[in-house]
Structure 1
Amino acid sequence: MKNNIDFVLKKLNKNKLVVNIFSAFIFKGLGIILSFLSVPITLKYLGNEFYGLWILILSITSWIYTFDIGIGNGLKNKIAEGIAKNDNLEIKENIAAGYFGVIGIALIFFIFSFIVLSMINTSKLLNINFLTNLELTNILLINIFFVCLNFVFSLCNNIFYGSQKSYLASLNAILSQFFNIVFLILLIKIEKTSIVMLSIFYGLSVLLSHCILTLMYFSKNSNINFNLKDIHLNKVKKLLHTGGNIFIVQICGLIIFSTDNFIISYFLGMDKVAEYNIVNKLFGIPILILTLVLAPIWPAITKSYYEKDRKWIENLVKKMKKLFILMTVICVGLIFVGKKFIQIWTLDKVNPNFALILTCGIATILTGYSSIYSTPLFAIKTDVKLVWLSIFQAIMNIILSYVFIKFLRLGSTGVILATCFCMATNIFILPRWLNNRLKNIIL
């Protein structure tokens, strides 16, 4: 009888995962279309130089989203654990602790940013000569304000993932992109080029989407609605303990990928930032496909880990490897058609060289391979060895980028090549670490 019940529960778990992945593909497919539509519209509104600045601002402010010091990922894992144990009170208290923690972080970060930006010359630091220091500082503060606000409300995505309703996170992205395009069209019609107005409306589009889906989720899950009395500081500490190592790894990943825009801007100029970003956006397609599958898999693996279902996790990893092969084929195709596609897509405003496209393709393949193994490692428990590996890669990426640009004169291609060298170490290390971790599951 018990075996029959276990079989039914596993079947339901598998079906939920399939529904999440299928729904996410549909929503994300629409998101890709909206994302690609927004690029020429934004380019038309801002022009190449201001578009490069806009991308740089987004890459800088996006750092804030990872500065939850592990609360978001800790909450994701704790919700999945609570579902496995059927403990709604635990889920409710962890959600309350999560919001309490990120509100505190957002307030501290905004105050800190305000003080720092008032003390430094931002236009000189970012090598911007078409805006005064005051203008650039105000633009950055507006963006940081909205990012801090959305940093709090974006916790809903971790709740969606932990609840194995990842399709809501994909829907969230679509809504924000849709609102952004609507606001962009309005700006083109009623306002001359203004990166200030774009910053405000972009922030509002993301905030509006978060609010709509958060209200919708909690109205349908009233059993986990929380209030102030559900906040316990010890729960915040547990979330930090669960997600702390993941946070460090993510920060290192952010350094590897997001510093590319800063390095290119400083050494090569804003036009090269726009070129690099467009190519990077193209290769975001296969990564997006992989992410659609991996996002709902994370909490499912966490749940299976606490249920001691090693076989299910091992079979899932095998299927993920097949998906990686498909992603590699897509990357190879994009390498050969990428140049022509980008010329058509940007109306001949961006014309990248083949070397940049090739290295971006290789970096994408290496990133995909790493994700196949890092996702289960994050879902189970992040080993301190993974933290030290990530720190080493982040440091080496900056050093190699500098060497390839300054001494070998490889330009933007050198920055991506540095990323490839750093990510290549994962090929030999991550599979072995995951196998060792799975062997430790006591059946």
Structure 2
Amino acid sequence: MMFSALVQGYLKPGMAVPSSRDLADQLGVGRNTVTIAYQQLVAERILESKQRSGHFVCLNFQIDSSESKTIRTTSKATTWGARFYIRPSAQRHLTKPSDWMNYSYPFIYGQPDAESFPASAWRECALRALSAKDASIWSQDITQQGDDAYLIDAIRQHILPTRGIMAQENEILLTVGSQHGLYMLAMLLMRQNHVIGVEEPGYPDARNIFLLQTQHIVPLAVDHEGVTLIRANECDYLFVTPGRQCPTGVTMSPQRRQNLLQLAEQNDSIIIEDEYDAQVLVQNTTIPALKSLDRHGRVIYLGSLSKPLAPGLRLGYIVAAPELIQELRHLRRLMLRHPNVFNQRVFALFIDQGYYHSMLRRQHQLHRQRGEILNKALKQYLPTWKPYALNGGSACWIDTAADIDTTVLSHYAANLGVFIESGQS
């Protein structure tokens, strides 16, 4: 077994191997058997013994490629490609360099400034969540409900009202991010004959998720009032980002919102509203969510708790009719049972103590300041370039001159320590 691991490259030169006692326990054999085997491998200069440290793969151990190939092909290998029903890897998607945080000026979409993370407040809430009282809740596998009632109540009382939404406990479901919610909705509701309307330009992975269910995707153009409705009457489902359109940043006008709701009522269609960034806007905060205007239960609302704070925490929610939430809860149980309950409790404390809204206020100020600096710099150095909607969100979409290839531009900028994302991606 060990020789096979060495030949196939699973054990690299210089790597430590298990102690004779541990390996004997793993294999269920006597320790002497393992000791003899190790001695043989040392004699063959495959392993070397270091006093008080154990056994290691010899640094000069070399693999015979023909022998490796023989071992790897002793049985007929499975052709996995022939078994794939879908190929997500073949879809068009955004790619980001793994070292983007090392750039001097990383203008990267969807990533807040790590230095603005309220570490002390989060640490305080995490320590409180470790109390015996709180631990008795989050340490359990709450399969039936899956959601911390404390967090659901915090969302109902402190988050949704700021967007004009009133909801009951049975109208809210927690997710591991709004994209998880979108995937569940597509899996539960959409079929091959359904037509899905998506914004163009829009969120690429929303389109990718829908394409797993149906090939009937209708692009809906975006103007200065948000998504246009010329082709919306063709759609069974409409995915929109009215609070801050992704990626242009346009906020949908009140009249366009009313028109969209009327169209959905006339065509018996469903609207999926993703307010991924609305919490961090510094303008247009008086315009409520589309869901708040919904009188017929046709709007499904997706929100994110973690995005403005720390996207890696992966926590969001869905607001919808109780019947839909119930089925989504059962579907979620089959996928991942429930989101991390400890993080749920920490988030609940973080919101209830007022830290969440304090963090949002600081982000409002930070985004406003940076937006003003960016706008001034564009006017001074690139006067022909126009920010599409510099309204204080976490990103800015810029229209460049027609002859500018932004993909090429992004490569040049990267060499100067500036990371920007091309709209052609």
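None of the figures in this text is laboratory data; all of them are computed from the coordinates on show. Predicted, not measured: the structure shown is a model, and the values here were computed from it. Cβ atoms are built from the backbone, for glycine too; each structure is taken alone.
Tabulated results
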{"read-out": "Ranking 1, 2 by distance in nm of label points 7 Å out along Cα→Cβ at positions 28 and 380, the structure that comes out highest", "value": "2"}
{"read-out": "Which of 1, 2 yields 0.97 [Rg/Rh (Cα atoms, Kirkwood Rh), for residues 172-219 alone, calculated]", "value": "2"}
{"read-out": "Mean projected area of the Cα convex hull in nm² - structure with the largest value, from 1, 2", "value": "2"}
{"read-out": "Parent structure of the calculated result 14.6, given that mean count of other Cβ atoms within 10 Å over residues 20-27 is the read-out and 1, 2 the choices", "value": "2"}
{"read-out": "Which entry (1, 2) yields the derived value -29500 for helix-only ellipticity at 222 nm (-39500 (n - 2.57) for each DSSP H run of 4 or more, over all residues; to 500)", "value": "1"}
{"read-out": "Given 19 for relative contact order in percent (Cα under 8 Å, 6 or more apart), calculated: source structure among 1, 2", "value": "2"}
{"read-out": "Among 1, 2, which structure scores highest (criterion: distance in nm of label points 7 Å out along Cα→Cβ at positions 116 and 268)", "value": "2"}
{"read-out": "FRET efficiency 1/(1 + (r/R0)^6) of positions 52 and 372 (r between Cβ atoms, R0 = 35 Å, to 0.05) - structure with the largest value, from 1, 2", "value": "1"}
